[in-house]
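> Listed below are the structures to be examined.
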Structure I
Amino acid sequence: MTKPMTDPMTAKEFQTESGVDDATLARLQTYGELLAKWQPAINLVGPETLKDVWRRHFLDSAQLAQHIKPDDVVADLGSGAGFPGLVLAIMGCGREVHLLESDQRKSTFLSTVIRACEAGAVVHADRIEKVRPIGADVIVARALAPLEKLIALAVPHRISTGKCLFLKGKRWQEELTEAQKRWKMRAKPVPSVTEPGAAILELTDISPL
């Protein structure tokens, strides 16, 4: 059971929650150290969130792992500091993980972490709209854009039977209502383990109205 949200989560508590092995935890610790080192220069995440990095970033990302199959190709839109896509890659989720990030400094950070953690992810340092279609089974994103725009960005990069896993805050229901004015879809909200009221929105059978 997750400890009270007011108390920062430790690496070991993250390991208990996520089920990662010691080697994976060590790679994620290296990731965390690089995040802290680079943060002052390029503001990768909200500074306050670093106080609880294992819950706010690592566990928030890792909760998507159970929704990804071993053979899936995963694409992370607007990967930023690598959450959730790079965490999933380090955890060995899917067959391929693609990180789409147009900011050159953030892309350099992602490549640095990939090398240090032997993650095997692929960085696409360009705008999402300009990246050649990935053909992903699973599209993931966090804190990138309103749901309606996210879907528009995701559709060209997913296979027709693919799904989207979007980490959304407490206003996810409002965003879903707005998106359904333009898109037909099957939506399954899954409660977030890191933030009360937030959700993972699993979207399938997506088509424009």
Structure II
Amino acid sequence: MLGARKNFYEFLSEVYARGVPRKFIEDIKKGAFTVPRTRNNDIERGFREINSCVEKAESVEELMRDIEDEYVRLFLGPGKSKIMPYQSTYEGDPVYGETTLRIKKIYLQAGLRIPPESGISEDHLGSELQFIAHLCGIAMDLLEQGKDTAPILRLQREFIEENMDWVQRFCEDVQQTPAANFYRGLAMVTRGFLEEDRALIHRLIAQL
């Protein structure tokens, strides 16, 4: 379970920090990607949107170009459709200000450093998703060593509840903008996954 969570957080981190992996599109195109079983409406709707985009595309190359253009329009600009995937923005702070420094301190205490060459700050959505993946990896190591995973799971719960509430508003902004197509589906999946994972963490901690 920890491994599956880590992998999906890493996938979401990549699509927001660098863009959609080509292999993901290729796997959907050739039917090699299996949609996870879930009762979450956002996740189901999101994957339907994603599959629809892939089915409509004439080729992987064409779709990859469209997705890359969409990423630029949504998150990099120029234009009014640009959406800022930063916690700072949703808290009314400048990027690399107090919010960024606070998040950076949390990362460093848990042994994660976001390299400057990544081009994104610590409070970027891609970084925050990577942080949860990092914590899943720590929990996996502790489990293999027969050590207590409760403190790391509590840290995950704490970070999601105290620092990632803004992601829901971000996902809603993506869904509502006319510039979104492929990322509309990804935003639905992201919102649904975080909702489900938050509930899962609570259940895991209660069982320890």
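> To which of I, II does the computed value -21500 (helix-only ellipticity at 222 nm (-39500 (n - 2.57) for each DSSP H run of 4 or more, over all residues; to 500)) belong?
The structure behind it is II.
> One of I, II was used to compute FRET efficiency 1/(1 + (r/R0)^6) of positions 58 and 162 (r between Cβ atoms, R0 = 35 Å, to 0.05), and the result was 0.20. Which label is that?
This figure was derived from II.
> Among I, II, considering only distance in nm of label points 7 Å out along Cα→Cβ at positions 114 and 146, which has the greatest calculated value?
Looking at the calculated values, the largest one is II.
> To test your reading of the models, identify which of I, II gives 13.8 for mean count of other Cβ atoms within 10 Å over residues 42-49 when calculated. Please report the intermediate quantities before stating the final value.
Values: I: 13.8; II: 19.1.
Value 13.8 for mean count of other Cβ atoms within 10 Å over residues 42-49 corresponds to I out of I, II.
> Taking Kirkwood radius over Cα pairs in Å from the coordinates of each of I, II, which one would give 17.1?
It traces back to I.
> Which one of I, II has relative contact order in percent (Cα under 8 Å, 6 or more apart), as calculated from the coordinates, equal to 32?
On the way: I: 16; II: 32.
Answer for the origin of the read-out: II.
Where a number appears in this text, it was derived from the coordinates with a stated rule and is not lab data. As the structure is a computational prediction, the values presented were derived from the model and not from experiment. Cβ atoms are built from the backbone, for glycine too; each structure is taken alone.
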